[in-house]
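The next part holds the structures, each set out as structure tokens.
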Structure I
Amino acid sequence: MTFATTDDGVQLYYEETGAGTPLVFVHEFAGDHRSWEPQLRHFSRRYRCIVYAARGYPPSDVPTDEASYGQLRAVEDLRSVLDAAGVERAHVVGNSMGGFCALHFGLQHPDRALSLVLAGCGYGAHPDKEPTFRSESEQIALAFDTEGSAAMSRWYGLGPARVQFLAKDPRGHAEHVQVLAEHDAKGAALTMRAVQKARPSLYGLRAELAALEVPTLIVAGDEDEGVLETDLMLKRTIPRSGLLVLPKSGHVTNLEEPAVFNDHVERFLGQVENGRWSRRDPRSQSASTTGVK
């Protein structure tokens, strides 16, 4: 087993496969490093793929102090994994919690990110939804504390943006829920409180987002109601961004529609590597719908 050591001494488990330009995957709250298997099998044919378990997710360490967790700490953990792997720059792909990490990594370390793929990124960010999101995050953390991972996975895994996966692929969904059931309850509760609940709203970072020059692909399921409005804001704000919306899809698009997800990400990476993922043409942002002056 291979581990990276963070600045505060936490051991993070990571795996790598394939050869070529580095491509790192950052998992969501309900998943772990295993949640990217369809992507590792596909992209390792052309890329050096790296996947890791966030702090609080075994076999990585599970710190028991809430102060050991946080959004910026998650960003530095990603940096630590790249450092341990000897990677200076990488394409970064994240889903949900991992999407937030990827985006903040681009903001904090733009020189280390070749590109960003932000899937399922935006929960709780919209000002109208922020108070409810933070309240529900505390309820989820408490459920991990009191019910344990196996019990709460049975209802969390059937959330409004996860039932789409169940309808499409019951076997895959069952595997997805089993990963959640195996979470370390303490690590999950602390992650929910200190990373999810406490992260800054993206709407308060629009000036920084507007200055972000890293090529970015935003991916959303059209039934993932918690991210759609925010993803439109991200598309309109990040200069070199594109928005992909997958039909009849929820929150875990990389697992729900792996072939479609992989195809679009691969096209995006190819555009980036060939210098073809440019800034938005300012002519497309005219107040006129027809170009009338």
Structure II
Amino acid sequence: MTVISFGSINMDLVVRTPRFANPGETLVGLGFYTASGGKGANQAVAAGRLGVDSLMFGRVGDDFFGKDLLKNLENNNVNIDGIKKDDSLPSGTAMITVDDEAENTIIIIPGANGAVDVVDTKELIPFFKNAHILMLQLEIPLDCVISAAKLARDCGVKVLLDPAPARELPDELLRLCDFITPNETEAEILTEIKIENIDDAKNAATVLLKRNVGAVIIKMSSAGSYYFDGTDEIIFPAYKVEAVDTVAAGDAFNGGFAAAYSEGKSLDECLQWANACGAFSTTKPGAQPSMPSRKELTSFMEANPR
């Protein structure tokens, strides 16, 4: 079965720096590189590198970055039949700063991602026939996210929403989500509950369930992840790794979960894949370059049994 990601495709411009600059301050950086990114594309690559059928929907500009982004997706086992080239806007970009603690700040310039429209979502329908799960994020217009979720639900395809970048969301979208995967910050914005421990996570998840979300998976970084669907509750401890770059760890998490789910694995296995992919990705720099292959994921989980 196919995993579909509908969302953003960006070129990441990444600066390494010992710490984040204060307003008005100039720092000397430690390095610079470009890497393919965008939350939608990251999640498509995360699934594709695990060997499942992965399909990307979105837009790039008809420019140098766009050509490079499409080539990279194909090289990572992602079908690009659902991507349009926009000749009026540049490809999306993201300005990323990563410090010595592997933390990051990100500024997104949407470009062609911002031109994705509801008409584009209709083109998903033929592909839903062979799809098992649709991954959505919030780096394209919200009306397109809602439209895609509605169409997926009508076609019997599960909806996995990564509510990032963080923002308040309407009940119209939340009730279409079979799974929602906020981190602590995103969960707080959605529920007004600060996540500091498992009890907080359960309280926040309960608020989202009352808004008719199917199941909540809260990504709690070093504390692991918390799953609750009103009946089943799973606390998955974090893998211990030496992080060098946390960019796209959440995307690796979602891609891992969706890939496992598309193969019919148990909920416990889906969460294991998700957490392992997220942890592995922090051990390498860059967004898509840090996603594990199937072989790397298997080796990582064997070396870190749960």
Comparing distance in nm of label points 7 Å out along Cα→Cβ at positions 189 and 285 across structures I, II, the largest value goes to I
If you rank structures I, II by mean count of other Cβ atoms within 10 Å over residues 37-44, which sits at the top with the largest value? II
The value 17.8 for mean count of other Cβ atoms within 10 Å over residues 61-68 was derived from one model only; which of I, II is it? II
When distance in nm of label points 7 Å out along Cα→Cβ at positions 45 and 197 is calculated, the result is 3.9; to which of the structures I, II does this value belong? II
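Bear in mind that the values in this text are calculations on the coordinates, not laboratory data. Treat the numbers as computed from the prediction; the structure is a model and nothing was measured. Cβ atoms are built from the backbone, for glycine too; each structure is taken alone.
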